[in-house]
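Derivation of every value follows stated rules applied to the coordinates shown; laboratory data play no part. As the structure is a prediction and not an experimental result, all values here were calculated from the model. Cβ atoms are built from the backbone, for glycine too; each structure is taken alone.
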Structure I
Amino acid sequence: MKTKKVAIVGASGYSGEELVKLLLHHPHAELVAVTSRANAGQTLAQVFPKFASHPKSKLLRFVEPNAELLAKQADVVFLALPHGVAAEFAVPLNAAGVIVIDLSADFRLKSAEIYKEFYAHEHPAPELLKKSVYGLPEFYREEIKKSLLIASPGCYPTSILLPTIPLLKAGLIKPAGIIADSMSGVSGAGRKAEIDYLFCECNESVRPYGVPKHRHLSEIEEQLSIAAGSKVVIQFTPHLIPVNRGILTTLYLEPTKEANAEAITSCYAKAYANEPFVRLLEGKALPDTKNVVGTNVCEIAWRLDPRTGRLIVMSAEDNLVKGASGQAVQSMNLLCGWPETAGLV
């Protein structure tokens, strides 16, 4: 298979570091450039000693980000940047015909107005919103293969959308009254020095945040509305827990009359039986972050509660892999015509 040259803009953050790890060992991708303003001039081995045994770690140096230069160096560019900043690179790279896989929120929404509502500033490149494809491979596989601009989903949305979309499409749950509670490791906040994320502030502590309107609600509700064929509004509460990585989500759903155990089992089997990165749990097994950390897998289990009449669905994923960098690599594999699991198993 033909090798593609790839670059990472913002390679020094947690998602960027995970991308470095995945791409250094990818069988069909050659990592040719990593950028970081703070670490420019340093080698990969100096910034990430864990990669020092890799032959490229002492040869590849961090550089200042330059879209024009990256367009000449790479076939695929990953943007592991904050929202608002990613678009500054996506615009010229897209114009140059480079495949862009954006891990920020800049191109996940189709509405510039909703983006402004949730991210508190004007969209930096509204003309590209129609071109972008939401990078959830399980539901947009064919669209991803044809796109030059992939908007990789957020970590919380992935943990909510994968369990919920099949049920909405099958008419097994009502689109109203959806409640999602999620717990995330501290790496979900990014690599930054803020008091809230210091060890002594997070350790031995669990706390909600982003209540009642977390930014990820915008893409969650947009994708659920597409699946339901009508506007969906949900209640979502994220929580910070004292672990490095991993997300556990619990969904409280109102089943329709058709939603018996057999129908739900059949629905999930139809959606995911052949999906390499969704694991449907059987019997008494329930999702557990320790079983997915370091992998590109999302675990899903469910229970019908006869006492309350609700359907409880649970999922677990690694926020940095299936929730970010691994899913982005999965999209690259599809785009480049490689096995979808390349570099991820």
Structure II
Amino acid sequence: MISSKRFDILRTILSVLIALAISFGIIFLVSEEPVNAITNLLIGPLKSKRSLGNVVESMIPLIFTGTGVCIMFSANQINLAGEGAFHVGGLFATCIAIKLAAPFISPVTALLCAGLAGAVFTAIPAIMKITTTASELVSSLMINYIALYFGNYMLNNVIGDPDASAASYKLLEVSKLVKIVPGTRIHFGLIIAIGVAVLGYWFLYRTKAGYELRLTGENEEFARYSGINIVKVIIVSQLLGGFVAGLGGGVEMLSPIYSRFTWTSLMGYGWDAIIICTLSKKNPLYTPFAALFLAYLRTGASIMARRTDVTLEIVQITQGIIILLVVAEQFLSKYKHKIIAKEAKAALKDEEVA
């Protein structure tokens, strides 16, 4: 019998290929040098160590937020506060990294505080839903602006450097994450990100708590009648998802990319996480691959925009088409039904022969 997992993988791959084909068609229509543009898009990131490093650097925060959203969405809680959790995670990591000058202790403490800040932040919409039945979709969407303006307040009044424009005091070097690939800005956060994705998969698919979480997401009423504490599941899923997103914000801020906190607007990684979660089918083990694909596509698009007459917006078109096809339940559904019917008939014939 055809497995649901294999079919989902096939459908995702076809969605990506169709989206790329449509994007290539648009490039041929609008560009005077379409072959050169497509070449830069597809293999531009592979042409230099620096470009390839940019791909890996870009995928690190996507793994964190993607894994966090996978955990939250697996419980069927459409909590969009991952964006704000990432922001406050970076903010709290900055506060520790500015003040605590202790090798090893400083980055560990900063990252733990970042994760805890993210957990508390994403728990707020969950608590509101439990206590007031407020929609977590609406409350989490609006609470992201609280994170933004709280960060701006801290930047202007608490951690802002008066000698720098819209920037915090410099982060102490002992708080920074070390580079692991010479000649690039690829840092130790990559190892942490891969570890978080693996642990996220282990939690969801290898523990009792993870099973209860997924069961609640699939059928909340059945889970309740099975004796599962729904309130506990909701809180745990949002705390863990927020912790991972906040940790990602801390890792990003302590990376070699930044020397000061300068986030005066939301970074967008929380919204990107929804794309990662969709592509990975809520499985944290697949988030590194989805993040790599998205980071590679965006890096290639950036190179294409610099070297040819095609703009970055082509990537937004590609992303949109992929998401539409992946979430469309009817896409390839007839094909799946035909395969199931064919396999069922074959099984019946084998039984009659036996």
Test item: semi-axes √(5λ) of the Cα gyration tensor in Å, for residues 64-247 alone calculated as 33, 21, 11, pick one of I, II: II
Given structures I, II, which gives the highest value for mean count of other Cβ atoms within 10 Å over residues 32-39? I
Supply the structure label, taken from I, II, corresponding to helix-only ellipticity at 222 nm (-39500 (n - 2.57) for each DSSP H run of 4 or more, over all residues; to 500) with the calculated value -25000. II
Work out which structure the value 2.6 belongs to, where distance in nm of label points 7 Å out along Cα→Cβ at positions 184 and 264 was derived from one of I, II. I
State the single structure among I, II that was used to calculate volume of the Cα convex hull per residue in Å³, giving 180. II
Out of I, II, which one gives 34 for relative contact order in percent (Cα under 8 Å, 6 or more apart) as computed from the coordinates? II
Can you say which of I, II returns 23.8 when mean count of other Cβ atoms within 10 Å over residues 120-127 is computed? II
